[in-house]
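Structures incoming, each one as structure tokens.
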Structure 1
């Protein structure tokens, strides 16, 4: 009947209406919603401690017929980034759907759509009476948008080890063209604070200083500048913070040595401090020797999905899960869709969402039946 909304779309919109915006995300409401979905599907739901107070982790488990095999993980984060409501066409937690089927909400692309795809695909497969060799875990994490500390600690815990994960899926990014982007690794994050010390004095006097500009290398943004007390006083020190994003192909030790050398050459009063010293060098092998990649790729082909492989430009929970031994791929089947994560008027079209459920049904079925 025309005008009747797909039930999966309705549930997606219900989840979008839960305000999990940083810095005060309503995790209790999100977990209550996820618990109800698990109960409706007929699966076990648990809330686990992440290791960070008041930052819980949700878990849904669908046991396989051979539970001794290593499991498949479907992970997604519950929190979303802040909004500037005055720039939105519609209230950002209304999940308003316009006449074109575009659903506007914070989290529509990052990443409540992925959570909902997992749930809707599992619901459909369970309703069809499907069973799989491997156990499937759905993990719902906290605080990914502010550094992923809960996921970092949880990935090192006994609770995570008990999940026995070998391969998993996490978020990707929309694609404006026909291809869908799949991410097999991500860049390391370095936040470097450089402090330049000098001789304080009156603002009318010029103090000779031999330092040169650092210049740009890889992806570098100067994000903070600190120093100074008043306009007519030369400060004793100035500092700048640089946000660097480094691909896994880069030699991190050599790069760190180079930066240290530059600062030493600039003078004894130039001090380097590593605020964040990330290492995300782990990547997934995209070769015919990797049965997980073969299964993922074959499922996408069966769904008429053309893939474009990339390194993720930012950071996700996957960087910690990879360090714990799980191969993780980032994938959000949103093609022909503008990239609007963290942007004003974030939206996802309902037809893209419905197709995503079909795609995930094929992917999950293929991964959960890998026999190696």
Structure 2
């Protein structure tokens, strides 16, 4: 059986921590075609896992933020890469010492792309890079959506650095895989010699399944995610500040903002009609009881787990183009595509709520798409095929 070493910037437990953790968790726990171990940056209080060997690099504490900023400002490295540069040498040494036990070295993040210049060339043939999303595509969209001039300049600066970074390092790998075809195509446009591919994220279709334990609350919307994450915070505030005032003129509506780490600005909007939950142990009751899942994301990149989960729960899901990237929806059949205009979004919501019974089949079709194309069982088979092909092409 193929032996794979997952190299991660963090310990992927609990899996709901972030999108990267969800992918690595399922690669470690859910596969049947290969054995996986983990090399990550973490403290020593790791959860022991049966049949999985864990190698850890201790986290470096109390690193000066001013040092990070100066290093970012005076070098070509994007900010996210500068944060992890201190781990490169130690991570490379660990890979050098244990690579003989593995057929595939799966580098799970663009943070570690520069390792290719430190690790011995004889090991390169084993390595597959998974940046997950395109950093430069993300920063380009973020800079364009930012209104604050200083932040806009900073994001634009980091976008330029990110383009240089991706073009420089990704072409050194034999395989560079993303979770969205759009990200893969974008990176390939930076340099045609970059060998890109994509494997979508999956969803646990048995966990995220409608149970009919909770009645649907009339005229309710839900948006989920880590609310400290820039795209999610922006989407939540856009929904509250611009979309909600239009809808409430015509319908008495409740909006649920569900997810960990809501910012102070989001919390300040809490009211009888805007419910900010913070972290919840189980998101399914909130999803099941909402009338509509809405995702007004205006920037970001990659595939969105929140959308996969809502569709797997048989929800009526409406979202922007960014929200559905990497998901092969059929607009009007299994989901509804909306633009970034507040009035247009409000009109779609009002139309659905006023004709709710006419959209019953949409949630069923959404569930069918997830079962057929995006279950973790289906997705992990794609990873297994990639690993096998990589070994076979050496």
Checklist entry - 1, 2: which one has P(r) over Cα pairs in 10 Å bins from 0, in percent, for residues 169-272 alone, as calculated, at 12, 33, 26, 15, 9, 4, 0? => result 1
Item to check | Parent structure of the calculated result 1.2, given that distance in nm of label points 7 Å out along Cα→Cβ at positions 65 and 233 is the read-out and 1, 2 the choices | outcome: 2
Next on the checklist: Quick check on the output: 12.0 is mean count of other Cβ atoms within 10 Å over residues 145-152, derived from one of 1, 2. Which one produced it?
Outcome noted: 2
Checklist entry - So relative contact order in percent (Cα under 8 Å, 6 or more apart), computed for just one structure, reads 14; which one of 1, 2 is that? => result 2
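Determine which structure produced the value -8500 for helix-only ellipticity at 222 nm (-39500 (n - 2.57) for each DSSP H run of 4 or more, over all residues; to 500), calculated from the coordinates; the candidates are 1, 2. Intermediate results must be reported in sequence, preceding the final value.
On the way: 1: -8500; 2: -11500.
For helix-only ellipticity at 222 nm (-39500 (n - 2.57) for each DSSP H run of 4 or more, over all residues; to 500), the value -8500 is produced by structure 1.
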Checklist entry - Which structure, out of 1, 2, was semi-axes √(5λ) of the Cα gyration tensor in Å derived from, given a value of 42, 24, 19? => result 1
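None of the figures in this text is laboratory data; all of them are computed from the coordinates on show. Because the structure is a prediction, the values reported are computed rather than measured. Cβ atoms are built from the backbone, for glycine too; each structure is taken alone.
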